[in-house]
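Participant: Next up, some structures in structure tokens.
Just so it is clear, none of the values below were taken in a lab; they were calculated from the coordinates. Model, not experiment: these values are computed from the prediction. Cβ atoms are built from the backbone, for glycine too; each structure is taken alone.
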Structure P
Amino acid sequence: MMQLLQNPETWVAVAFVLFIGLIVYVGAHKKIIEALDHRSARIQKELDDARALRDEAAKLLADYQRKQREAEREAEAIVAEAKAEAERIAAESKTKMEEFVARRTKLAESKIGQAEAQALADVRAAAAEAAVTAAEKILRDTAKGQVADNLIARGIADVKAKLN
């Protein structure tokens, strides 16, 4: 037994057992466990906060992606509307141009018709004038005196009235 007390490993073992006993007596193990529990709770809270931030970031990302898709759809709708408007304006312009050309053509045809009618009237008037002059000359050469003059005047008036 004496030799057992002189052995340094024995004293180290005794000191270790006393140290552990002192720690248990003072309650250090409870404080260590409590500190570890607090640390575990703090880590768990940080993990929960990180998950919440990740979820919030995912929601924000989804919102921005949704808004981007809406903006793209709106841009496509605006482009489609602009194309439709341009096509409508082009069709309207074409229709107006066709109407303008048709009105101008009709106006030109009308003016041509009026010019033809005027030319025809001028030719008829010239023909009537020539016929009257020729008839007057023939009647003057064949008829003489006051009766002839009255006949010629009345005949000329009748021819003029009928031809014009």
Structure Q
Amino acid sequence: MIYQIDQSGKIEDTNKITIIAYANGNNKTLSMKAAEKQKMLNRMRIMDKPKKTFIFKAFAGLVFLLLKDEDVDEVIIDKEYPGHEATIKAILVRLFDRNELNPPNIGFALIGKKSKAHKIALETYRGERKPDIKVKAEGVLNLFNLKKSWRSSSEGR
């Protein structure tokens, strides 16, 4: 079955919540509060210099956390970051492989406002529906082995 995935509230908008949702007949949502995104992105930014791919890693990490317990054959992800689909796909495949899970076929397309995934993500973003999963910064940082060095010597000074 094909899973459609959409995001409401961009990851880089650190003053707003981010919701990632899927729909395929069933649906599921994941949320990350603004403060948690700030922690996560600050840590990822430090560890990712000079590549600056941390936004794509964060997005792929959240998508992985949403899908990891599902039996997924194929996903279509909304084109949230045009031109960076290959990077996001490579990160996702690595996360599935690292966790000894079979990666689904991953594609990207404009999902559109009529999509059930878009509707569910937006309802959750607006607070009209509760998220199924709440993710903290550590949840994503652990995926990339970044939690061990949560604070660098330059942070907190």
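Participant: Name the one structure among P, Q that FRET efficiency 1/(1 + (r/R0)^6) of positions 5 and 77 (r between Cβ atoms, R0 = 30 Å, to 0.05) of 1.00 was derived from.
Facilitator: Among P, Q, the structure yielding 1.00 for FRET efficiency 1/(1 + (r/R0)^6) of positions 5 and 77 (r between Cβ atoms, R0 = 30 Å, to 0.05) is Q.
Participant: Something else about it: From P, Q, which structure was Cα extents along the principal axes in Å, for residues 61-116 alone = 80, 6, 5 calculated on?
Facilitator: P
Participant: Here's a follow-up. If mean count of other Cβ atoms within 10 Å over residues 69-76 computes to 10.0, which of P, Q did it come from?
Facilitator: P
Participant: Quick check: 22.9 is what I get for mean count of other Cβ atoms within 10 Å over residues 53-60, calculated from one of P, Q. Which structure matches?
Facilitator: Traced to structure Q.
Participant: Looking at structures P, Q, which one was Rg/Rh (Cα atoms, Kirkwood Rh) calculated from, given that it came out as 0.95?
Facilitator: Corresponding structure: Q.
Participant: Going by FRET efficiency 1/(1 + (r/R0)^6) of positions 21 and 85 (r between Cβ atoms, R0 = 25 Å, to 0.05), which of structures P, Q comes out largest?
Facilitator: Working: P: 0.00; Q: 0.85.
Top value of FRET efficiency 1/(1 + (r/R0)^6) of positions 21 and 85 (r between Cβ atoms, R0 = 25 Å, to 0.05) goes to structure Q.
Participant: Same structure, new question: Please state which of the structures P, Q yields 14 when relative contact order in percent (Cα under 8 Å, 6 or more apart) is computed from it. Spell out each step's value before the answer.
Facilitator: Working: P: 14; Q: 33.
Among P, Q, the structure yielding 14 for relative contact order in percent (Cα under 8 Å, 6 or more apart) is P.
Participant: Taking FRET efficiency 1/(1 + (r/R0)^6) of positions 29 and 125 (r between Cβ atoms, R0 = 30 Å, to 0.05) as the criterion, which structure among P, Q has the greatest value?
Facilitator: When FRET efficiency 1/(1 + (r/R0)^6) of positions 29 and 125 (r between Cβ atoms, R0 = 30 Å, to 0.05) is calculated for P, Q, structure Q comes out on top.
Participant: For which of P, Q does helix-only ellipticity at 222 nm (-39500 (n - 2.57) for each DSSP H run of 4 or more, over all residues; to 500), calculated from the coordinates, equal -35500?
Facilitator: P
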